[in-house]
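What follows are several structures.
Bear in mind that the values in this text are calculations on the coordinates, not laboratory data. Bear in mind that the values here come from a model prediction, so they are computed numbers and not experimental data. Cβ atoms are built from the backbone, for glycine too; each structure is taken alone.
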Structure I
């Protein structure tokens, strides 16, 4: 999930298949309007006309995933793609970008939406419009085998100033530690999931705070660390697609189709494929998740 990779890789997805878009196409498609720096007055009409929406993504399975052939998938993009098709928008283009850059890039019109598992919290909900939740998940720590430092809760970190915890800058998990008043000196900033796990295994961090499913996905290819049970004192987390404040009309249309899509077998199949609870998504609201501190 590096900046170099973001500049190199623009993924254009049509249905299930995807092909890479040349770098020149990136420059010509940086906005959905002709005037740089201004938001589309009718995002739905513009998207139907041009045939796609541009979305910010991460590369953090199971929320988002960039395959070796350049295709983009994951729970968030798969649901977003399906809902867009119901709206008459056949295609999406995904751009890999760091979490901290997603909202600034959206509001600067570098993309039209965020579909990256960008968890809702007060500060983010004040800057963008979120759809109703698509995924709801828990948080865990990656720790050395056997969890020798006995890290199970956020309170354990607060109580022991000698514990250093790896986090992704700008991610929801960094906000959890900040809200708990964990000093900056205890936060080890890493660039992606793999580097967070490596920080733990190399002894640079005592734990790595990330969604439970993300850590379990990383552990499939590396048994050199353990994943703790879901953290009891971490807030309930969840996300949906995020849009600019000026795109309220599009959000209304999107939420209408999302609600209809939730009642189809395809919605359940997507979430089940990526390990998420369909009932949890359907029983949680944006208003609830936007109360999260941070």
Structure II
């Protein structure tokens, strides 16, 4: 029996087919209201379906923000499960934005919730943070690799509040972000010496040091938030991350409604954004 393609292989193929655009699903109360949808789990699910159908499921990766579903409690989780299952049934890779991060058995339990064979919330990749140390995420990495999935670690976030911590100098002179880049790259090289590995990074498109950060992650996909509502353009991504051609996934969430919230309007917007994102290849 042939081995299942790795997450990196699947994502590379989808990027070739549809552009590297990552479409975010962030059903906040304000966004649902602007779409004429109820501020409920049902409304959040309907919005996600509307976006997938508007794109005709032809996108490289879908990134639901877990918090906007979790706020509804158990009904929100069910809506998230339904959306994830719908996307994956149509071969749309799902990167769940949950920014999980813990140690030991707790990290393994989180990972089981997203990568085990029996979970109802099986995804292709998830975002994590590593204030407890990158090595504490080893159970996450192991579970993802075993399931041919991926993990994206926050390295340099697009919010200004993160800069002081992420650029702080360690005792060896590296910044925290530089140290994470080195460790992530070493792990990816061990896993896959000649290509892109299972551990990606989150690097904000609005960061001044984005290119040196991306250049230090040659074996990683890079999720680049900050495009659209946070002020960065696709041109900014190209200018700030030239070292990441073919590996950078510009994420657009609220800005997919730039031309309106009806299905046809979203379809037009996503097609335009994909055209712009192809310049990053």
> I, II: which one has relative contact order in percent (Cα under 8 Å, 6 or more apart), as calculated, at 25?
Replying inline: I
>> Out of I, II, which has the highest value for distance in nm of label points 7 Å out along Cα→Cβ at positions 87 and 135?
In response: II
> Can you tell which of I, II yields 0.4 when distance in nm of label points 7 Å out along Cα→Cβ at positions 103 and 127 is derived from it?
Replying inline: I
> Out of I, II, which structure matches 3.6 when distance in nm of label points 7 Å out along Cα→Cβ at positions 199 and 255 is calculated?
Replying inline: I
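Consider the structures I, II: one of them gives -10000 for helix-only ellipticity at 222 nm (-39500 (n - 2.57) for each DSSP H run of 4 or more, over all residues; to 500) as calculated from the coordinates. Say which. Let's see the in-between values first.
Numbers: I: -10000; II: -12500.
Computing helix-only ellipticity at 222 nm (-39500 (n - 2.57) for each DSSP H run of 4 or more, over all residues; to 500) on every structure in I, II gives -10000 only for I.
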> Hey, mean count of other Cβ atoms within 10 Å over residues 47-54 derived from one of I, II reads 21.0; which structure?
Replying inline: II
